[in-house]
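What follows is a set of structures to go through.
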Structure 1
């Protein structure tokens, strides 16, 4: 695709019914810690489209903006409102998958989101805490 700022690749994503369900910009890659931080920062701002843009192409075909919002809302029902990101820690890479722990403070609890990224620094999995630690 050609724009005023240059040329870049755009990948359209299709579901099994061959419907367009999203897009991917494979040339725009950030460091793993920035991807995880940006994902979590988008959630309390109700920017589920921005958060979803950081997902891997495969996960985008399975996880839609309303599902991202629902998972975040369910977490906040157990923890209280989001307060801040405390830390983003890279736990290492194995078999091309990087695991990041995003320590998050809520009003009533602190906990970590486990975020897995592929070799292109796209999110392949997000594990929202089931039993947050009360603070």
Structure 2
């Protein structure tokens, strides 16, 4: 499917548009992050992912943004951030590559510096490399 060193897991049955990928330790941080959220936040991310699966562009920067970060493999992969505004702001990071979306991990809303770290982490997970930018961690389910 791709030439990265990880095996993607489809998010939706019968669709080859959206996947989760595991980090170098075999942990699926994206799936773990989503499962740790309150039902309201899970539902919002689910809607976003369905829109992307169906080929719709999420135009509002309040809901999704492209992170201007250089692909370390220089192969055209891009990092995007899906957003919710509950619990102080939650972010789900995806890599877009060759027309497909790959969920890498999630984090709480952070500073611009934290966004850069999360972009590096997304690329590292996607390309199966060492994680340079650690996110702050999982969000407790309250």
With mean projected area of the Cα convex hull in nm² derived from the coordinates and found to be 9.1, which of 1, 2 does the value describe? 1
Read-out distance in nm of label points 7 Å out along Cα→Cβ at positions 20 and 100, computed value 2.8, structure in 1, 2: 1
Comparing distance in nm of label points 7 Å out along Cα→Cβ at positions 52 and 84 across structures 1, 2, which is largest? 1
A value of 20 was computed for relative contact order in percent (Cα under 8 Å, 6 or more apart); which of 1, 2 is the source structure? 1
Label whose coordinates, when distance in nm of label points 7 Å out along Cα→Cβ at positions 12 and 76 is calculated, return 3.4 (choices 1, 2): 1
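Each value in this text was obtained by applying a stated rule to the coordinates, not by laboratory testing. Worth saying up front: this structure is predicted, and the values here are computed from it rather than measured. Cβ atoms are built from the backbone, for glycine too; each structure is taken alone.
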